[in-house]
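A.B. asks: The next part holds the structures, each set out as structure tokens.
Every number here is computed from the coordinates shown, using simple stated rules; none is lab data. Remember, predicted model here, so these are calculated numbers, not experimental data. Cβ atoms are built from the backbone, for glycine too; each structure is taken alone.
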Structure I
């Protein structure tokens, strides 16, 4: 197959591109606008491969996307391009509406036009895989419940609302037009090449630099953590084995409180690169005002993808986190320029008066 990946220079998208080139025989067409969180350096290991192509394009440009689909004779689309940081959606929701909703609509229309012109055998085999988040389901109680594929949508932030809308658009194009859509909703990803605005990479780099480690509220919010390479494998599994019109939840079976995650990072960094005075980096943990609409708990029931498609995560949270911390310690050449220019670790998601919301 030749697979078009939107957002292929982002965190999860680049992991999918690397997985496809390094572990399969599929071809990759990477379409990315190259916004602030995209990084072509994340693709250095595969960029020279003859099965890899890159186009700097915006998914909102319907005609340009359609031309690329036709030129490359694509067999499937995996749609990962999205604005994805909840705090940034609080500061500036318009970009999330434009990319995640309008962009998804225009990509669906470009894909539908291309798909309708395919020969019948290729049209039947074609897939459009819409990649989404567990945040569309809202919050769970602290002590019970899991998100299943049948959980009702109840998004809390501008980000999750925009992803919920794009999920509904994708499935509507299946029900109304017959476009063979598959959908997946994942838990929190972590791993190498993660832009350091998100919790785990930000805490790793702050710990390395002996900077405060800001934890929202009391750190009691719970997330299910999924190693990004496991997720990349799951996404390819859904694309190649999933049934049109079906959704699949992808989780890491690794629920942790935010405070526990930060403490684990401190301990790993201390073990690999001790402070000069031998003290613990847990001393750097600082509790800060919570962000508005902060969902208490997310947790995925990944039974369906395991039983129907045969996928399970290979990494535990402990092994995946150690791999991640080691990668950041060894790859300052990747994250150093980000910290020096694009994002230095400042707090996002503040109210209009500049105070913590």
Structure II
């Protein structure tokens, strides 16, 4: 069951949690729990829908005061659900009475497992119909845009215009799908060229919580994943690291810098990181002694791996240097001259100071 049409991410997480619990209750034949959870989820979904798209003459405040059966009648009256679906909903009309044992006895509410099965089926039907209506009202879905990007090269040039017709919740889904696409190594991965471009456009149009969830995945990859996965996440998310806490930021930066230190002599890898401009991303995060020390170690590795006929390391050094403030630039050069053999740093700075490696 997908609640991807729900606009509020926290609310969506609660619904998904409750639905998972409902499924377990059904498997265990806990009839009362199934009825209560089914009624609660349907009521929440309908309240959310009509709050987003109020029928004529109905205010959001009025809608939030409706009970489940009033919402069901409103849904049928607005052709959101069919009459047969409404008729099924009688099994849940008084589900709230089951929450309080005294009311259950006083109202003489009765139910059995068959009733619970009908309630679960009703929930499935209503979620399907609500989702379809949401997407009809909201415009393109994330899946629509993904399919468009895969099949129509011209759509890439009008991506921002297409986004105007995408609801915020679907933009969040699209953002997550594009990031997952970058990490998909399977032969059936989506054929989307340069998804990073679309991710960059989406960043300003989605909720912070969605980005924070991806940053948590980055931390998880550092702890349990592969090195290339970490670098891919870092490439996509480094501009949003400030959404993380200081401890996580330090962990991410230290890991990435150490990958670069270990691979400093591998020109193909260093060139790839340089082309992604990843060496220019560290300056804003030189906040702890540990990070500063590793940053300087990386500078050291770049200088000693320089070859007079290879401008790669000059460009990398330039990215690193230009990521920091002016006062730190002088300190970096002092560190190099004090810690690197003159044999290395003299030929390095002779070439660097000449600017011959610059593209102009």
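A.B. asks: If you rank structures I, II by FRET efficiency 1/(1 + (r/R0)^6) of positions 131 and 323 (r between Cβ atoms, R0 = 41 Å, to 0.05), which sits at the top with the largest value?
C.D. replies: I
A.B. asks: Among I, II, considering only relative contact order in percent (Cα under 8 Å, 6 or more apart), which has the greatest calculated value?
C.D. replies: Across I, II, relative contact order in percent (Cα under 8 Å, 6 or more apart) peaks for I.
A.B. asks: With Rg/Rh (Cα atoms, Kirkwood Rh), for residues 179-346 alone as the yardstick, tell me which of I, II scores highest.
C.D. replies: I
A.B. asks: Please state which of the structures I, II yields 19.6 when mean count of other Cβ atoms within 10 Å over residues 243-250 is computed from it.
C.D. replies: That value comes from structure I.
A.B. asks: Oh, and also: Have a look at I, II and say which one yields 0.97 for Cα Rg over 2.2 N^0.38 Å, as calculated.
C.D. replies: Answer for the origin of the read-out: I.
A.B. asks: Quick check on the output: -11500 is helix-only ellipticity at 222 nm (-39500 (n - 2.57) for each DSSP H run of 4 or more, over all residues; to 500), derived from one of I, II. Which one produced it?
C.D. replies: Computed on structure I.
A.B. asks: Where is distance in nm of label points 7 Å out along Cα→Cβ at positions 91 and 307 largest, in which of I, II?
C.D. replies: Largest calculated value belongs to II.
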